[in-house]
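Just so you know, all these numbers are worked out from the coordinates, no wet-lab data involved. Predicted, not measured: the structure shown is a model, and the values here were computed from it. Cβ atoms are built from the backbone, for glycine too; each structure is taken alone.
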Structure I
Amino acid sequence: MTAVRLYLISANKSRPSGQPWDVDDYDVRDGAADGPVVGRICRARHRASAQWFWGITTTPCLGANNGYAGTREAAMAALKVRWTPLAS
């Protein structure tokens, strides 16, 4: 089985809209820095604890497809656990 490789890319670099995104807003890409977007991680400023939101924006996933974590790194780890890449 191949290891899952997910890349965290700033929304300002990842999204072609030209709209300025928050510095704490990221797209999660599968396989390469220019791979398909499979999720999003961003700071949830309205929360006192578990301040980072993570969400899987495509299928499949194992269990819940979003949640909150205390750090950006923990959010990425949680997303990675739930992300299930399509079999090639």
Structure II
Amino acid sequence: MTIEQILEKEIEESKRWLDIEKDDLTYKRDLQKKIELINWVLENMKNPDIPICDNIEFRMCQIIIAISELRILDWIFCQVCKSKSEEL
């Protein structure tokens, strides 16, 4: 089985679970994102000029930076809200 076939099978499985799942919105959102990312990879793999592993790694680094920014913003949020609640 090629990597493309494995990824396409994973999309099929995820879609099946997406159709079955009724309640868990977080799980459904994760499945939708998984399908979206696998499709993104498959689309990029069609172009032999794109270094797919470098492309995936770059996207991962972007997400890591966003998570880091989120942690900083969370800290700022806690400080500001703590300060605001103490004023009341």
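Looking across I, II, the calculation of Cα extents along the principal axes in Å that yields 38, 30, 18 traces back to I. To which of I, II does the computed value 2.2 (distance in nm of label points 7 Å out along Cα→Cβ at positions 16 and 32) belong? It must be structure II, since only it matches. For the structures shown (I, II), distance in nm of label points 7 Å out along Cα→Cβ at positions 48 and 80 is largest in II. Can you spot which of I, II the value -4500 was calculated from, given it is helix-only ellipticity at 222 nm (-39500 (n - 2.57) for each DSSP H run of 4 or more, over all residues; to 500)? Value -4500 for helix-only ellipticity at 222 nm (-39500 (n - 2.57) for each DSSP H run of 4 or more, over all residues; to 500) corresponds to I out of I, II.
If you line up I, II by mean count of other Cβ atoms within 10 Å over residues 24-31, the top spot, with the largest value, goes to I.
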